[in-house]
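Values in this text are rule-based calculations from the coordinates and carry no lab data. The shown structure was predicted, so the numbers you read here are calculated from the model rather than taken from an experiment. Cβ atoms are built from the backbone, for glycine too; each structure is taken alone.
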Structure 1
Amino acid sequence: MGQISFLLPKTLPPDAEKCLAHPCMVGGYDMTPMPTEFHRLENLLTIQRNSYESGHVLLPWPAGEAGMPVTMTATLRERAEPYSLLVELARGKVHQVRCQLADWEMVGIVLNDTIGQQLHDLTHGFGRAALMPYTAETDTLAWNTLIQAHQLGEEITRQFTALLMESRISESGRPTTRYGACLHRRPNAIAEASYRGVFNAVRLVPSWRRIEPKEARCDWEELDQLVDWAVNSGLDTSIGPLIDLQNDSLPDWLNQWQGDLPSLAAFMSDFVETVMARYRDRVGDWLVFSGMNHHDCLGMTEDDRLRLAARVLESARQSSPDGALSIGLALPWGDYLIHEEMTYSPLVFADTLLRGGFSLAAVELELQFGDGPRCSLPRTVLDCYRLLDLFVILGVPLDLVLSCPEASSRQEIPFGWPGRTWLHDMTSLALSVPQVRSLYWQSWDELESPGQGLWHPERQTQSFSTLRELSLRWLHDK
């Protein structure tokens, strides 16, 4: 078993303690995690995995105003003496920023003249930390370099976004990105007016649990009302996920078929066909399933879930030969791969279905951050851009579902989430990227999803205010 050790700063800030519970090794083309063990003895952190190959170490770490985003080291080899954790995190972030700037320059994207000087100063500061004998001063200098590297990384991403948006508008006009939120039920009149004043699209989320609480006894009233409202409002409408392996969306009676893949596939395919047959004359865009790459439920193995995905997709295509079908990927950075029983990364899962001959209108990525089971560790906007750039190789458009803690929420914000700044920059980036077909906010109702929702009857959330501002700026005619 290979291992890599790190020297920790002798004095850790309180916020850093929670970060040390999340280190892992990553590797491969898509930089996904691998099964990792770690233990800490005073100021020594040791990370072990079943491979003796070199790799990258990833963990969240305090970075000033950026909160505690995930940071990845450069490639590290095994050696007897420990590395300095802060020096290696700083090295990895500086390397990422330098490489991203070089990539953009190669395709003719030139950023502000001051960026070159900032990069020079950043590299010089890192060089001092890397070459000096290891002391407490080394940690301080490396930590400051890490914070500055995060700041520069976000600044170059903002400048890139502005240039990309300017180019997109000059070539083809304002973005045509579908911009909306996920709704489980029809909003009231006041909420409806606010919704339609900001968004041009809507994602309707059916709950199999509520529609069919008892086998073969369905209640369509709530979903019928929601579809009627969406279609009559003129919003660009999609429905899904029709199947979501998150436990609270599946009917309880399905549990009696634990491990019985043929029966589970038959029930899920029947539900998909029934929903699509009911609404296909009015809705042509469908998110067929979400979370099959991640959720280990109903006694299915990872291969079972891949077979199930193929079966459900086949049923959906038969039900709507001309419909636009998409699939959703949970935890798109592959956080779940730290477990031994998981082997399919999100990219591989989607690629396998595409290679199987399934035609998809889009692949949806869930960029959700917080404490929930479908939430990833916090990532910078630059990291999110690199994720989009990775999935573009699939050759199909991308849909995004965003969710992050509301900055004004009274709940504790995990890992010091930067809130409104991240949402503004991430939404702007998504609207500027031509390959992004749709952008949805995961939770519309703040009362249903405290700290995560957009709409509150008594106040305007910061998230809704931000999305409204960007809608008026980029999507509405002036």
Structure 2
Amino acid sequence: MSTAAFDIVVVGGGGSGLATALAAASPEVRVALIEKNPKLGGTTGLSIGSITASGTSLQRSAGVEDSPDAHFADFDLFAKPEGAVDNLAFRRLYVDHVADTLHWLMSLGIVFHGPSPEAPHTRPRMHNVLPHAGAYIYCLAKACRARGVDIRVETTARGLVEESGRVTGVEADSPSGRSLLRARKGVVLTTGDYSAGTELLRQLAGARYAAIGALNTTSTGDGHALARALGAQVLNGHLVEGPQMRFAAPREFNWVKQLPPSRLVGQAVRFAMATLPQAALQQVIKMYLTANMQPTTRLFDAGAILVNRQGMRFTDERASPAFDIPAQEGGHGFIVFDGAIGARFEHWPDFLSTAPGIAYAYLSDYRRYRRDICREAQTIASLARAMGVPEDALATSAAAAPHAFSQPPYYALGPLYSWIMTTDGGLAVTPKFEVLRGDGSVIPGLYAAGLAGQGGVLLPGHGQHLGWAFTSGRLCGLGLARP
């Protein structure tokens, strides 16, 4: 087994891991980052890419008056999950530092559009990355390499090494064999959540969630398992974001993701958004509806229904339909509604989904840019033919809908899948991000940030999980870099 010596070893190459490594690295502090996948990115790379922040330069430029205190108070406008721990000290840490984190990311060449509003926040705080979330990984990885971080992909942590009661390194496997990466200052777990960790889900959230797939199939809770083997505690282990209903990204726009997500590209997109007429933006910006988009549940409040491949309505849409979709043929369903419902989702605040770069997308955007999942017809029978479902079954489902479908055109959106997006169960950590055992004692030499080190803070709404990932990683790295 080969051995390499570093000051800090970071386990996980998503947003929080890259932020930790970059903030810690210097000529005096040697940092290694290992990532089990062939590429860096993690859940950050799959995200919409928004960060919710207060007191930012972009807010000031837009004439938005905001403060960390107002941001802190607005957390309480969101419903608190049953049985949840809420670490107010970490909420305070987040709101006090997230603006600095955003400005730090901007200094690395990452470009943002916004801020945009999101209810129930009382101020516009959503800052959307341009051209897409890949910009985070591109710019952070570039800066890490320039600062000398030893980045190793296809390298999986197999166990933590303890000596005299202190974590001093990581044993890891790679195509070249097993290695020991020693860490003089500490090991940082930035391995994300356990949304794809079937056994952890079963233990912490219940069998109901263990049966659902995850958006990020490699978020298997590796860091949670490594830390729990040393007695670490998980807070809010029962909290799961999802399952959420999502449309798959269109294959024909995959080339967009291949664009270099550099400052130049981001600035070009932002300039186009600010200066070009709407018509000129169509194929340049709104094609960024390429993420796994989440339709609003307001569609069902308005009377839309869910049907399966047989054209049959199979669930109570206003209860918990996301749990029922995976059991349908093909593991998906379709949203069906008429023109009266569709007309409602053309203007703020009734958006159909959030979208990268433009903040919100409406039905007309899907009709124009997501023709692969949006079908439109003047009759229910012709809609059924376009969907490839039995005409009589769809007619029966539409006739029994809570809202009587009577106004053409008729629409179907799908296929629609259900995935677990993230889990909010994070390792208990101190304000210095030291991992804690169940008895409250520190595990010396072991740290966690991002979703792995969420520490009991609740992060409701869009953009706050990503904001926490970068903020906690940056602060953890800065703390470890101190002499």
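One table, with the values for the structure above:
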| quantity | calculated |
| --- | --- |
| Origin of the value -13500, where helix-only ellipticity at 222 nm (-39500 (n - 2.57) for each DSSP H run of 4 or more, over all residues; to 500) was derived from one of 1, 2 | 1 |
| Computed 0.55 for FRET efficiency 1/(1 + (r/R0)^6) of positions 63 and 447 (r between Cβ atoms, R0 = 41 Å, to 0.05) - originating structure among 1, 2 | 2 |
| If FRET efficiency 1/(1 + (r/R0)^6) of positions 7 and 431 (r between Cβ atoms, R0 = 35 Å, to 0.05) is computed and equals 0.25, the structure in 1, 2 | 1 |
| Top of 1, 2 by relative contact order in percent (Cα under 8 Å, 6 or more apart), largest first | 2 |
